[in-house]
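In what follows, structures are represented as structure tokens.
Each value in this text was obtained by applying a stated rule to the coordinates, not by laboratory testing. Just so it is clear, the structure is predicted and the values come from calculations on it, not from any experiment. Cβ atoms are built from the backbone, for glycine too; each structure is taken alone.
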Structure 1
Amino acid sequence: MIDRKFWQNKRVFITGHTGFKGSWLCLWMHSLGARVTGYALKPPTGPSLFDLCKIDRLVHSTIADVRDGESLIEAMRTANPDIAIHMAAQPLVRDSYKIPVETYAVNVMGTVNFFEAVRNCERVKAVINVTTDKCYENKEWLWGYRENEPLGGYDPYSSSKACSELVTSAYRSSYFNPTEYSRHGIGVASARAGNVIGGGDWATDRLIPDCVRAVLKGEKIVIRNPQAVRPWQHVLEPLSGYLLLAQKLYEDGAHFSEAWNFGPDDADAKPVEWLVDAFCKKWGKDAVYEIVKGEHPHEANYLKLDCSKAKTKLGWRPRSDLEKAVESIIEWTKAYKDGKKTSEIVFQQIKEFYG
């Protein structure tokens, strides 16, 4: 359960606040009464949820690069947060094939710089590094991966996120060891989410944004890998996990400093074509799709998460299903298409999701 009283006036530092997930998190934390400082590059897309919702008016926003360690340290020192959440990343698998060096620089050294900033901050008590379900060595198993499964990665993106997990583990063991919590008082965890979807995502080469762009232009939706199974979930699902985990780390860091999976129930691990078909049916007769065959960069065919630990130890669980997630995306997108105030749709969906 998200404790509104806990978040009131909490100082929160978020890297990657201009991105899709970061923007949703900023809006949710603002609604909870938290005092948010964001640190990121300019929004990676145009349009962007960050600009549409005028998030720079709701949080203190620093536009800078996580690869600039000195700047990040100074920004976090100035913010002096209670809680620090690292979400800045090069987040796209297909882009990682094109820019592998940049992908590793942002996703690995950016994580190192983030933890160095934490080490230079006096107040912070809870730290979360947000990675991905793709950090696991994917063996195309039919069952979900647990937090103690081997890390790996076929492509530069997945590999870089596995490296980011290893950085997190090393800093936790070396500087924020749970066995020495009484000395340092800082809880450090990583969060591995599934394929996150929601209104306001405009990333390139990502399924739902591709669907949205196509229907808004009156074009066919093109899908490359129709039978690939992913743990789809609405953006509010993992964000609720991050909020709950941050509170647990703040209150009892020694017992929650570890890796955590946040994914959907098994029934919502669906093939790509199922999701696109559901999107088209809920959008209406103007939405159609086609499957394009050909050579494409390698992507996993089957990937699921086992979230038993989060359900048992955190009391977290998915609150809605994939059908509802698609409906929420359609609602947001049609509001955007009609020129409505999209921030109101976000706050309405947050309220409906968690009250």
Structure 2
Amino acid sequence: MAANNAAGTLEARKGFRAFISKNTNLVTFITLAVGLGLLTSGRSFEWPSVRNLMIAESVRAFAALGVGMIIITRGIDLSIGYVVCLVASVAASFAQTPDYTAALYPGIDFPLWLPLMAGVVTGGIFGLFNGVLIAYGKLPAFIATLGTMSIARGAQLIYTRAAVVGSLKDSYKVISQGSLGPIPNLAIYVAIACVFIWILLRHTKRGTNFYAIGGNSMAARVSGINVERETVVVYTYAGLLYGIAGCLLAGRLGLANALTANGMELDAIAAVTVGGISQTGGVGTMSGMIIGVLTLGIINYGMTYLGVDSYYQLLVKGFIIIVAVWFDMKKYARRA
């Protein structure tokens, strides 16, 4: 009898450890959320705080979903921040009020769909360009996206002449700033995007190809997967998500300038890394990406609540990436 009890206890401990190991990102998120709740005397659990968190992290969620898919294929994208900045500027330029004298296109009242279309297409073009450079130009992803980062930066400054693109129409701003009842529009858009990404990664052949390429690109090629084409596709998908992020960010802020989305690539990469997307490729889930985004959001909220200077917050994010990658390498080294 005692032996059976001991065996059951041991099995329960092993099961608990296995759960913790498999769901480290979820456990981390819950722990931080509870800690923040205690730190704020429960105010962080109130709906206004939860709503603000959803609004603050929604645009980053689109960037994280894009770069998360890329990392699953064992790629990387450093151009996110400046691509989103360019997209926001392009979208904002077509959404300005026609009577605004400093508008990029003064006197022209563009239809509401045009800034959205222009922004998403701009993001898609940069994603396609990245994919072609990496897949067919055989450039390392780090170098290719570093180059396009600079191109996007230069294009934004040239297009806007380094000026603020402001005075956006209310009909455009409400797309990002509005709500459906108590739920902000931005959170609804993220939920829709999550459904699409989940279906893509888990229930389509293309998603299976992404995981196969990240796991072993040579084996994927031998099995008949067109690695070059799929690489172009995943970067293009990511670019489209950056395009959506830029359009929504311009509407949320009501303007765009050269500092818009500054450092978003760091936030997105840190989020998906914390969310369990392995830098070695072939591992990760949509839910992990979103949990990572929310975890980073809670960390940012907590540091702001404690009065930590924004400059020090950058240091914390950098250390988070390093620690998360270190644990990721240790975990998969043990499995090897």
Taking mean count of other Cβ atoms within 10 Å over residues 58-65 as the quantity of interest, name the structure among 1, 2 where it is greatest. 2
With relative contact order in percent (Cα under 8 Å, 6 or more apart) derived as 17, matching label from 1, 2: 1
From 1, 2, which structure was Rg and Dmax of the Cα atoms in Å = 21.4, 86 calculated on? 2
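Taking helix-only ellipticity at 222 nm (-39500 (n - 2.57) for each DSSP H run of 4 or more, over all residues; to 500) from the coordinates of each of 1, 2, which one would give -12000?
Values: 1: -12000; 2: -25000.
Of the structures listed, the value fits 1.
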